[in-house]
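K.L.:
Each structure below is given as structure tokens.
Any read-out appearing in this document is the output of simple, stated calculations on the displayed coordinates, not a laboratory observation. Bear in mind that the values here come from a model prediction, so they are computed numbers and not experimental data. Cβ atoms are built from the backbone, for glycine too; each structure is taken alone.
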Structure P
Amino acid sequence: MNFRKYLFILIPYSWLVALFLVPFIIVVKMSLSDGVMAIPPYTPYLTLTEGWAGITNFFTNLDFENFIFLTEDNLYWIAYLSSLKIAAISTVITLLVGYPIAYGMANASNEWRPTLIMLVILPFWTSFLIRIYSWMGILSQEGFLNQFLLWLGIIDQPLTLLNTNIAVYIGIVYTYLPFMILPIYASLEKLDLSLLEAAKDLGCNRTQSFWLVTVPLSKAGIIAGCFLVFIPVIGEFVIPSLLGGADTLMIGTILWQEFFANRDWPVASAVAVILLLILMVPIILFQRSEQKQREAE
């Protein structure tokens with residue numbers, strides 16, 4: 001019985017070791033290497049062929065030159081801060097858009113809820129790249145949005161939306177909106193309606209009941225949705241590359257350029273290591289929030 005229990009635990013941990021820990025160790029090793037014009041484009045300091053002597057020499061002569069270089073070049077820190085800003089703003093916008101949708105779904109009749117859930121996850125049935133390319137066509141000067149606004153008479157000439165930060169925010173909110181809606185809906189769907197009736201009996205109107213009862217009880221879903229949006233958006237690459245312009249600076253784009261354009265794998269690995277360390281902060285906070293929620297239940 002104990003063997004089966006440990007085997008059941010071993011499977012997910014083996015998965016994490018194989019697909020997270022081992023690649024992370026490789027990236028850390030690359031970040032402590034020197035860049036060269038070769039394939040692979042770096043010279044490792046740690047070579048296991050030298051045995052224990054090679055491992056000892058590696059740890060006694062650690063070279064953090066690539067990490068020092070990141071602190072000296074303002075481009076990388078500006079990219080980190082810009083990514084954090086874009087991720088934070090996108091998360092807030094996604095919350096403002098997603099919460100009313102989730103609230104409406106939770107208050108819909110039982111026969112309509114499966115259909116509404118299907119409509120939320122329906123975009124995932126289409127390729128991610130196709131959906132982003134579609135937004136390129138919608139937001140271009142000859143695209144549907146500009147033509148529609150011209151037809152309504154709201155604008156006199158086409159707006160420049162594509163290759164701007166506005167387009168990036170639109171793409172991010174559209175892409176990650178389901179990750180905000182579904183956790184909030186899961187919290188609101190379990191809401192005890194008798195609490196709202198009790199608040200009404202105590203003199204609260206509908207607005208007061210919403211802010212004093214509904215929102216606090218859906219806090220777990222809000223926190224989960226915000227983390228599910230914020231964490232992947234920080235390292236987003238495709239959306240800023242296709243919808244953003246020269247002023248859109250995100251660390252995911254810098255990471256791609258270092259790996260594939262500059263072919264500076266050690267510096268790119270250092271960028272990735274710091275990005276992962278930054279992402280560990282919201283991940284730890286999310287885990288603590290989940291633990292407190294489980295303890296409260």
Structure Q
Amino acid sequence: MGITIRTVGVIGAGQMGSGIAHVCSLAGFDVRLHDISEERINTGLATINGNMARQVAKEVITDAARREALERIQPAPTYDDLGACDLVIEAATENEEVKRKIFTNLCPSLRPDAIVATNTSSISITRLAAATDRPEKFIGIHFMNPVPLMQLVELIRGIATEDPTYESAKEFISKLGKTATVSEDFPAFIVNRILLPMINEAIYTLYEGVGSVDAIDTAMRLGANHPMGPLQLADFIGLDTCLSIMQVLHEGLADSKYRPCPLLVKYVEAGWLGRKAKRGFYDYRGEKPVPTR
């Protein structure tokens with residue numbers, strides 16, 4: 001049998017990391033939140049507080065549940081502060097070098113039986129596991145964004161991941177009240193392997209002048225019943241993240257159908273990364289988003 005998970009470490013207090021800490025604490029897990037500075041940890045804690053307050057306002061959770069959950073999250077300024085964790089989930093930026101460095105530096109601080117996981121959306125689990133001292137206790141646990149709202153979690157086993165690690169991770173996800181789907185360790189796994197080429201194709205459709213931003217998003221919202229259009233979704237994900245996943249697909253599978261659209265590259269080079277940069281396929285600087293093409 002695998003380890004019973006009670007205390008969860010989260011590395012990275014950004015959008016994904018704070019979302020993971022949020023759902024873990026609400027589900028009754030003790031959480032240790034780590035980032036490269038105290039300031040970033042505090043920003044993450046403020047985000048969690050704000051998002052939980054919204055859930056209280058919508059009557060999704062009670063105010064008592066919010067207060068109890070917040071008390072379960074402790075800042076962890078150093079890797080040594082993660083020493084008591086049963087599971088540590090890395091949710092840093094989607095960059096293989098950064099992630100490998102985190103795992104190399106993190107492992108000496110952990111108990112030998114602790115499980116290490118990554119929230120990567122596209123990078124090889126097997127390769128990342130090789131940067132740790134415990135590839136058999138390493139697994140991909142890929143949450144969808146925004147974590148508190150999305151029901152799915154992708155579980156990805158590396159070549160060395162052992163059954164008890166997988167069973168512990170599966171049990172952990174069910175305690176969060178989420179649904180696990182299992183993916184083989186191939187570039188971008190299941191969701192992003194299907195979703196990102198669709199977004200990339202929407203950008204090609206714009207690039208080739210087949211339709212405007214508004215026409216493309218309206219077409220997919222009303223014609224395919226998607227909750228948001230592909231270009232709006234790209235802005236939400238971040239165009240830099242979209243590009244990095246397309247590059248992983250293109251390099252990893254060497255198929256020209258995964259070639260990132262030149263227009264996507266141009267937007268990223270311009271620093272127009274979507275919602276977080278206030279400009280992408282839409283301009284977010286005014287009252288409401290305005291298409292940029």
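K.L.:
The value 1.2 for distance in nm of label points 7 Å out along Cα→Cβ at positions 188 and 260 was derived from one model only; which of P, Q is it?
P.N.:
It must be structure Q, since only it matches.
K.L.:
With Cα extents along the principal axes in Å, for residues 172-283 alone derived from the coordinates and found to be 44, 32, 28, which of P, Q does the value describe?
P.N.:
Matching structure: Q.
K.L.:
Work out relative contact order in percent (Cα under 8 Å, 6 or more apart) for each of structures P, Q, then name the structure with the largest result.
P.N.:
Comparing P, Q by relative contact order in percent (Cα under 8 Å, 6 or more apart), the maximum is at P.
K.L.:
When mean projected area of the Cα convex hull in nm² is compared over structures P, Q, which one is greatest?
P.N.:
P
K.L.:
Assign the value -13500, calculated as helix-only ellipticity at 222 nm (-39500 (n - 2.57) for each DSSP H run of 4 or more, over all residues; to 500), to the correct structure from P, Q.
P.N.:
Q
K.L.:
So FRET efficiency 1/(1 + (r/R0)^6) of positions 84 and 228 (r between Cβ atoms, R0 = 30 Å, to 0.05), computed for just one structure, reads 0.95; which one of P, Q is that?
P.N.:
P
K.L.:
Work out the source of 2.8 here, i.e. which of P, Q gives that when distance in nm of label points 7 Å out along Cα→Cβ at positions 92 and 164 is computed.
P.N.:
Considering all the candidates, the number was obtained from Q.
K.L.:
Next up: Could you figure out which one of P, Q the value 17.7, 56 for Rg and Dmax of the Cα atoms in Å, for residues 108-243 alone was computed from?
P.N.:
Here the read-out was taken from Q.
K.L.:
Here distance in nm of label points 7 Å out along Cα→Cβ at positions 68 and 236 was calculated and came to 3.6; which of the structures P, Q was it taken from?
P.N.:
P
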